[in-house]
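Q: Below you'll find the structures, each written out as structure tokens.
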Structure P
Amino acid sequence: MGLVNWTNVTSPTDMLAVANTNTGGGFWATIVWMIVIVLMISMLSFGFEVALITSSIIGFLIGFILVYAGLVSWATPLMFLGIFLFMIIYTMWSNKK
């Protein structure tokens with residue numbers, strides 16, 4: 001565990017980045033994944049497809065905000081976008097009559 005040099009923290013963005021510095025850059029990506037998993041579990045009563053589509057689009061939006069804050073890489077929101085697009089295509093294919 002590393003020590004934090006608090007004299008380098010001069011803005012709110014630096015305060016958020018300290019968590020990534022101490023965890024090797026994975027803190028905020030893990031937080032987004034936990035939010036998506038909790039949302040998906042809470043919405044399972046609406047159906048698996050609906051829960052996965054909704055939680056992935058919310059994960060994409062949160063990840064997008066964190067990318068522009070400089071806290072996660074583009075891989076995190078693009079993964080949720082890929083899940084969203086795959087589920088939309090799967091839902092259209094499976095409901096074709």
Structure Q
Amino acid sequence: MSEKRKETIDTKTVEYIAHLARIELEPEELKTLSGQLKKIIEFIDQLKELDVKDVLATSHILPLKNIYREDLPRKDSLPLDKVLKSAPQKKDNFFVVPKVIE
């Protein structure tokens with residue numbers, strides 16, 4: 001079992017974070033938020049105790065499946081001349097864009 005968290009989320013911590021975020025909170029809101037954040041962190045601590053070494057990163061609780069279709073040109077596609085008409089730069093039948101990978 002993992003070591004229990006020593007620090008807590010109290011109203012002073014929430015007040016400090018709210019100040020950094022430039023959010024004005026009433027005293028009752030500070031109390032409510034500190035309780036909610038404490039519960040969230042406790043839940044995260046519970047999750048840390050789970051043994052997930054054999055669970056694939058892509059696992060999902062629901063049996064999801066991607067549905068793919070063939071990528072075929074359609075009859076209702078835009079005409080190439082209209083597509084490239086407003087392109088700042090073009091070469092043959094392609095848009096010319098700045099290189100972003102060094």
Structure R
Amino acid sequence: MKKSTWKIVAYKALCDLEVFNINGKEADYSDFGDKEDVERDNAEAYACGNMCFIPKPPKKEVLEKYGITTEEYQQICEELDCLSFGCCGWCS
């Protein structure tokens with residue numbers, strides 16, 4: 001089986017990805033997990049208290065969509081942890 005390739009580049013000042021592709025196909029991080037401010041109550045208005053990327057279990061449809069293995073899915077989730085950045089007041 002051919003090894004998959006992917007590229008993940010987070011914006012430096014935004015809580016999103018500038019580049020995310022897998023095997024040459026544009027990818028969506030929400031296929032792999034969710035971004036969530038887990039300490040919203042501790043944040044100022046329009047700021048984040050503790051933004052975290054929370055991986056989802058792999059689904060067969062997602063593995064097939066991107067042509068990846070379960071192991072590759074896990075590796076991608078680890079790299080998507082770049083969406084976990086703690087507190088931020090950039091939008092305030």
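Q: Given a value of -23500 for helix-only ellipticity at 222 nm (-39500 (n - 2.57) for each DSSP H run of 4 or more, over all residues; to 500), calculated from one of P, Q, R, which structure does it belong to?
A: P
Q: So, one more: Computing relative contact order in percent (Cα under 8 Å, 6 or more apart) for each of P, Q, R, which one ends up highest?
A: Once relative contact order in percent (Cα under 8 Å, 6 or more apart) is tallied for P, Q, R, the winner is R.
Q: If semi-axes √(5λ) of the Cα gyration tensor in Å comes out at 28, 13, 9 when worked out from the coordinates, which of P, Q, R was used?
A: Going label by label, the one that fits is R.
Q: Quick check on the output: 0.4 is distance in nm of label points 7 Å out along Cα→Cβ at positions 35 and 51, derived from one of P, Q, R. Which one produced it?
A: Going label by label, the one that fits is R.
None of the figures in this text is laboratory data; all of them are computed from the coordinates on show. Quantities reported herein were computed from a predicted structural model and do not represent experimental measurements. Cβ atoms are built from the backbone, for glycine too; each structure is taken alone.
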